[in-house]
Structure 1
Amino acid sequence: MNNGYYTSGEFARKANVTIRTIRFYDKQGILKPSRVSDSGYRLYTDEDFGRLQKILSLKYLGFSLEEIMALTINDDREDMAKSLKLQKELIRKKIRHLEMMEQTLDDTSRMLEVSGNMDWNSILNLIHITNMEHAVVDQYKTAVNISARIELHRRFSVNPVPWFEWIASMIPLEAMGRVLEVGCGSGELWKHFDQEVLKKKEIHVTDVSSGMVEDAAQLLKKSGRDTLIFETEDCQKLSYASESFDGVIANHVLFYVKNLPEALREIRRVLRPDGVFYCSTYGKEHMKEITLLVQEFDPRITLSQVALYELFGLENGEAVLKEAFGEVEKVMYDDCLMVDEAEPLLDYILSCHGNQSEILSQRQLEFKRFLQKKIREKGGLRITKMAGVFLCRG
């Protein structure tokens, strides 16, 4: 070690990995050296061990190199404690699924020893549990993506009333008894209601992803909101009785639903006659500057394979909703972003549903410098927000 730096060989030996591994991660752009000496030596620091640990952990857990790069590109600014917490959560889920698999293997082996016959339902259960491993990884990526999007809006929105707080202010929870949320995501909405009010209500927090429901439950129970009811539900086929809720909430969800007319019929069915359906969405101008930025860098980039606002947006939402509800009112949220840092913007872009990760896989550092240059030139980037909520009755 020389002046706080390790050569590639020293770094590899200290980490107990091959120098070939270090060179490979360098070539892929996942773990670049902290500096290159005048004589061409690639030099690493103690802080680089933190990045290497995360890379190896995510690799072990089943993430691709492209996904690992997306999750580590900004680690120079990341809080190490937060990184370790995310990894610990995913490890915990992997342990739980391995324990489920072990228990099923034990039960199946015991049954075979006792009866001499194979229970093929047990084999099917093993297949399902094995496939759940992929779902855990996908759900983790989804949670990371949601966090990146929430964080960009939280830090750079101009409106002093944050989105979730604004949505909560639209919902007169005190006058309701039983409420359903479909597509709860991280559960963030319920942090913006008074805890004592929540205790007096029957609130069902649901999502089609059991992993998302589990994460929402963990987040909200930590904040004392342990009276909420967490359930896995598909809004296209709800298990609840007809006319059983005073309000139903769908926050930025409906454009993901495969059979939207069926979902709206189900939501209308479980609402009481005087109940209200609150559903939010975007408009076609939402975040348009980000699309222009990425296409200026590389015109092949598409941040979404489908324009979500065309499926269900502020422009067509009223007509769609009136197929199921007699009265539909639209309320707009006035806001924009003023972004003066590249890292959160890059995280947001990588969290989108398009082809950007594939195209940027070898060019993320170059793209980050592109964003930094744009921010310097303009003194910050103004990004349009176009979002609102529909209030549906009858």
Structure 2
Amino acid sequence: MAEIAIVGGGPAGSLCGEQLARSGHSVTILDEHLAWEKPCGGGLTHKATQAYPFLLHNSLPKKLVHSVELISSDNHRVQFQLPHPIVVYSRTVLNGLLLDRASSSGCSVRRARVTSIDTDSPRPRYCADGEWRSADFLVLASGARNRFSPSSRPLLPSELEITQGYFVPDSRDTIQIKFLRQFEGYIWSFPRNDHLSVGICGKMDSHNSAELRSHLQSFISSEHISTEAARFYSHVLPSPHEHSFSQRPVVGRNWALIGDAAAWVDPLTGEGLFYAMRSGEILGRCLAEGFPEKYPARVKAAFSDELQFAARIVRRFYRGTFLGNAITTSMVLLMRRSSVLRQLVGDLFSGTQDYTSLKRRLLGHLGLSVSEFVSCVLNTDRPASLAGHSASDSAD
């Protein structure tokens, strides 16, 4: 029975630990917080609940959201229905659920702070609360600011984004996403079971905390959201470049990175929960089979190509223009006129439509404006600013 130490008890670490414990390994999960809250939406798409049905079928508090409203930088709005609901959890509840499953599978779950690691010897060592211990393999699942990157490098400021948010004692039924002018990120309002998660994310190298907070306060005021008795949080999440996926090793002789530590996050939408859990599960299976070196190839087959494609188009999406407007504004305006585009975006939000097969789906189904718009976003060989078609071109 191999001894596996997992640093980080979030979704990635918990799923990895559960997978390994069920395979008969001796697993210790170490986390200084365990189940804790963080400023993110907490949404799980259909692909997540399909892969892990227990996320949907349990008695824990959660919110099933069936509609989304997109708001452009100049306040044009469009609302659409989702073909499959997004399941929204408080992160405290979700992390607790996953840690309980890991513990029930046989993992030892310890509240402890890991301050140092040593992977130079065949059996890696880690220092938890001042005491050095060893294991056969070390799994690093300690987030985007993970300080432990053997044979790798920490994520750069340009590969990170700042998030700030409030947990507001309010009740609503629709997810809201607000775009900002020349801003790589967005504002969100996610309804949870007994409160709203309202926040903003922006590239660390392009935007500072004061700017983010100012934008967030303007949105809260315009949407008549009261922050009385609300709790404020701030956190850092990955927002990888295309080359981040190829230039950062995620596995070594006796260690591996999973979840946010490996930057497995969609840089376009910020979705990370599904990829965290999936990466933990994949690594767990590779370790259980005795072939950790297979981890990168299996992640690539499962989802990393999709994340690389998102990284390739993210700057174009947030900063490019189409028909004289920002791409995000044109998307909202075209969605108001095109039921086909509303359905398409609904599938993207639900996780049932990937980026790489989007063009094939669109051929022959959309009018000129919408087809050109999608080509503008997805075709990385063309300039971000396109002209030549009027806004009166057919949408449907």
Structure 3
Amino acid sequence: MTTANPELAARRATWFRALRDALDRPLTAYYLLIGASALLLTIGVIMVLSASSVYSYERLGSSYAVVQRQLMWVILGLPCAWLASRVPLRWVRRLTYPAFSVSLVLLGLTALFGVERNGNQNWLGVGPAVIQPSEVAKLAMVLWVAHIYANKERRLDSLHQMIVPVVPGMLLATALVVVGRDLGTALVFFALMLGSLWVVGAPRRFFGLVLLMVSVGLAVMVGTNSERLGRITGFLDPFRDYMDTGWQPAHGLYALSSGGWFGEGIGASQQKWGKLPEAHTDFIFAVLGEELGMAGTLLVVVLFLTIAYAALRVGAATRDPFVRYASFGIVVWLLGQMIINVGMVLALLPVIGIPLPLVSYGGSSLLPSLVALGLLVGFARREPEAARALALRRRNRSVGLAASGRSGPGTP
């Protein structure tokens, strides 16, 4: 034992040193963002196929109809993500005000003429061609706030400069969403506002005042709507009103509990056979837990944390204030939405209709998320050390190809 302990300690030290050296490499954040995003997207397509198969067959006549639509959105989204990673930042910043303005117009049209689904008026369109403007507004809001704070970088010691026009603009967007009774998206907008104010150093007393005002607003919203009140009170004990408001969270818990450590296997979910509403959208995490077990759910959470770590690393290392604020805003958006969705499925939060980014079915959520991740990849590859490493790699590859061409067949 006395000889084994020093050897074990030495192996651990070597392992930690190797891990630290790997994390310190200039392209680490770049590859972590690409790898984690690709894995989440792959898991999402597989789980949409599995979770939607029964619903798709019953409603659309084919077990693959829903996943085919999701694949179409993936095929559209990947080029958009690639373009977002390559577009110059000055172009992105020029588009922030028009994008935010258009998103406000779409949110207003949704509040007035939107399509109601599951008690929320958050869809806009005609017939089957509908979009969810609030998902696009999340990305537009993040970039708009980052652009404003980047312009005000030297004036952010003033509370007035922190608040105007960011807080009024975000409150306006939140109010339009609340008119459509979409409490889940309103909470995400609110988290984005608080995160933005925190990263620029707003005083603590301001957060206390905002939290008090929002708590009063939420209490009024919940108290004046019986369906929303049932959702809020039902999550505390889903089995108390099992046949009504507790049905969805209760069956979500059944799915997770039956998955065990390693799950029942892909395609083997029982809850997706009509018992679990929204199995391929808001509650896909429950099906994932049933089929892939705790190992699968932890993998998904770790992948989101990996994206957050890489994005925050880029934001901390950059000298560009727009990149810093945009990176932090995207982390708050994606990670916050993941936490709300998982908490909803675990019955730790009320059921408020929030999809799991990159995993849940839906093009309105998937496309903005992929564009946001493409922007993060672009931020990572533009960092000076990462850019030099990529340039050196391309140069070495060109030299290697030239050398192999000279030594190929026919070379004397």
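Coordinate-derived values only; no laboratory data. Keep in mind that this is a model prediction, so the values were computed, not measured. Cβ atoms are built from the backbone, for glycine too; each structure is taken alone.
Side notes on the structure shown:
- When distance in nm of label points 7 Å out along Cα→Cβ at positions 17 and 201 is computed for each of 1, 2, 3, the largest belongs to: 1
- Top of 1, 2, 3 by distance in nm of label points 7 Å out along Cα→Cβ at positions 169 and 273, largest first: 3
- Which entry (1, 2, 3) yields the derived value 4.7 for distance in nm of label points 7 Å out along Cα→Cβ at positions 65 and 193: 1
- If you line up 1, 2, 3 by FRET efficiency 1/(1 + (r/R0)^6) of positions 9 and 361 (r between Cβ atoms, R0 = 41 Å, to 0.05), the top spot, with the largest value, goes to 1.
- Calculated for structures 1, 2, 3, mean count of other Cβ atoms within 10 Å over residues 49-56 is largest in 3.
- Here helix-only ellipticity at 222 nm (-39500 (n - 2.57) for each DSSP H run of 4 or more, over all residues; to 500) was derived from just one of the structures 1, 2, 3, and that gives -9500; the source is 2.
- Source structure (of 1, 2, 3) for relative contact order in percent (Cα under 8 Å, 6 or more apart), computed value 20: 2
- When Cα Rg over 2.2 N^0.38 Å is computed across structures 1, 2, 3, the figure 1.09 traces back to 3.
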